[in-house]
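What follows is a set of structures for review.
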Structure 1
């Protein structure tokens, strides 16, 4: 993924009891610093407000279209594989709705570097994957 831009000036906040409890639990669970957790939560909340229907999951955190079961990058790649033929895509993938396609497109247009980095990471050369995961059995050649 792309590096974070330069940091802004520090500032302090006081969290309410409920927010403090939730942040403290995430700090304990993840082993990350309080400032990193608060920054991640703030960024995700801002992105989710800009793009209703988007949530975040896993590590590294990835945007996904709620209800589709797919990450935004997966929907974008799926749309590309169908040459943007949404009708055919939706016929072949009935759990991907028009709304999922719209929210994924909008998010990808707003955060293209994030989505392109995830797509690129999914297209590593087979030799690199086999080196990282030697237990994978290579499919027979045709």
Structure 2
């Protein structure tokens, strides 16, 4: 499982170092690489086995909805197979790098089923947004359901 946050930089060629604890999860899945796509102004990275499960669920969505087709087109259409090199880095395709605003400082964040790649600036804004929402009744309900 991917957990925790790591602060890194993206090099001028678009390569990102994957933390060792994330690489262990990736290698355990049987393929030394991840599927990366876009969502929520950041990048979502899935192991290949997690990606196959997700892709099947997305494939099985009703095709009559314009929103479903748009989501499939943009989420699956943006997905890219990024293999780890000998130094444990992945190369982020330019269009995904641009989408997420990855320039220099980045943050890799483990969440259930994937990890996310954020620009440091957007990550800091996301944390501010979380702090603001933390004291709302809706967020308290979410936290209470977990038992925290």
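A short reminder: the numbers here are calculations on the coordinates, not readings from a lab. These figures come from a predicted structure and were not determined experimentally. Cβ atoms are built from the backbone, for glycine too; each structure is taken alone.
The table that follows gives values for the structure above.
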| item | result |
| --- | --- |
| Among 1, 2, structure where helix-only ellipticity at 222 nm (-39500 (n - 2.57) for each DSSP H run of 4 or more, over all residues; to 500) as derived comes to -11500 | 2 |
| Value 19, calculated as relative contact order in percent (Cα under 8 Å, 6 or more apart), assigned to which of 1, 2 | 1 |
| Given 0.45 for FRET efficiency 1/(1 + (r/R0)^6) of positions 20 and 76 (r between Cβ atoms, R0 = 35 Å, to 0.05), calculated: source structure among 1, 2 | 1 |
| If distance in nm of label points 7 Å out along Cα→Cβ at positions 84 and 132 is computed and equals 3.7, the structure in 1, 2 | 2 |
| Parent structure of the calculated result 10.6, given that mean count of other Cβ atoms within 10 Å over residues 28-35 is the read-out and 1, 2 the choices | 1 |
| Identity of the structure behind 61, 39, 27 (criterion: Cα extents along the principal axes in Å, calculated), options 1, 2 | 1 |
